[in-house]
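No value in this document is a laboratory result; all are computed from the given coordinates. The shown structure was predicted, so the numbers you read here are calculated from the model rather than taken from an experiment. Cβ atoms are built from the backbone, for glycine too; each structure is taken alone.
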Structure 1
């Protein structure tokens, strides 16, 4: 087993959580040991596992890269913290708006006339659909219920 790579990290530049997350990202390739090294420093030891490529030097470079990435993620997290809190609050306290009453702009007589026209069109559509239905000798357009209701009625009467 190779020697462990040792890295001294300043917590004034990289917060402790950032160091921990960067170490965790390498936990598949190395054993990561974090220990305090003074008031504002953390000693990171990376001992390569059997499957690690590049040895301790490669792990050191990967850790420093991950440390920078985590530091960037931490900055983004801090920058949009208020926005995330706002969105979460809006999602949890959602209230549906009451439906607005729409004024059609029609007089009472006009509304009656419109309703009559709608009823007339609906009745014509029903007549048209009945004509089309009568032109279906095989019963292809019938619904399941229409086909089987007559069978149910026969079985209930028995």
Structure 2
């Protein structure tokens, strides 16, 4: 297995935000969002998202992949689906012998001041994440991509 200097960050969902950083320089190399909304069957969407992750892995050969921890928020069905997705992605990374880290959403959001206390609404957190990316990188992205970029920034700069 080739050792590389990239970190791949995934905000995994049916609209999967992703970001790639060069580990040593902490430079944002590439980013985007991939939609899996056309798949009505969630298991098929999970499979396609796994294939998309594999494509990114083959392109960048990351040293580590970060994945956002699944957070339970009143919707058991969504929590179940995202947990399934997380398990499939982790299994794929283990099979490929790629290191990974699960990033707790509150850790990166609090660290980057995206969540300003427990009372911050989800809509406001999304806006704050987008603003952080605009301020830090001078680019305009959607909230899924901004979350992946923010997770990567947090991972590379945490103490």
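Structure summary
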quantity	calculated
Value 40, 16, 16, calculated as Cα extents along the principal axes in Å, for residues 12-67 alone, assigned to which of 1, 2	2
Structure from which 29 was derived, relative contact order in percent (Cα under 8 Å, 6 or more apart), options 1, 2	2
Given 24.0 for Kirkwood radius over Cα pairs in Å, calculated: source structure among 1, 2	1
Which entry (1, 2) yields the derived value 15.5 for mean count of other Cβ atoms within 10 Å over residues 100-107	2
Origin of the derived value -16000 (helix-only ellipticity at 222 nm (-39500 (n - 2.57) for each DSSP H run of 4 or more, over all residues; to 500); candidates 1, 2)	2
At a computed 0.90 (FRET efficiency 1/(1 + (r/R0)^6) of positions 20 and 76 (r between Cβ atoms, R0 = 25 Å, to 0.05)), which of 1, 2	1
Highest-scoring label, criterion being FRET efficiency 1/(1 + (r/R0)^6) of positions 36 and 108 (r between Cβ atoms, R0 = 41 Å, to 0.05), among 1, 2	2
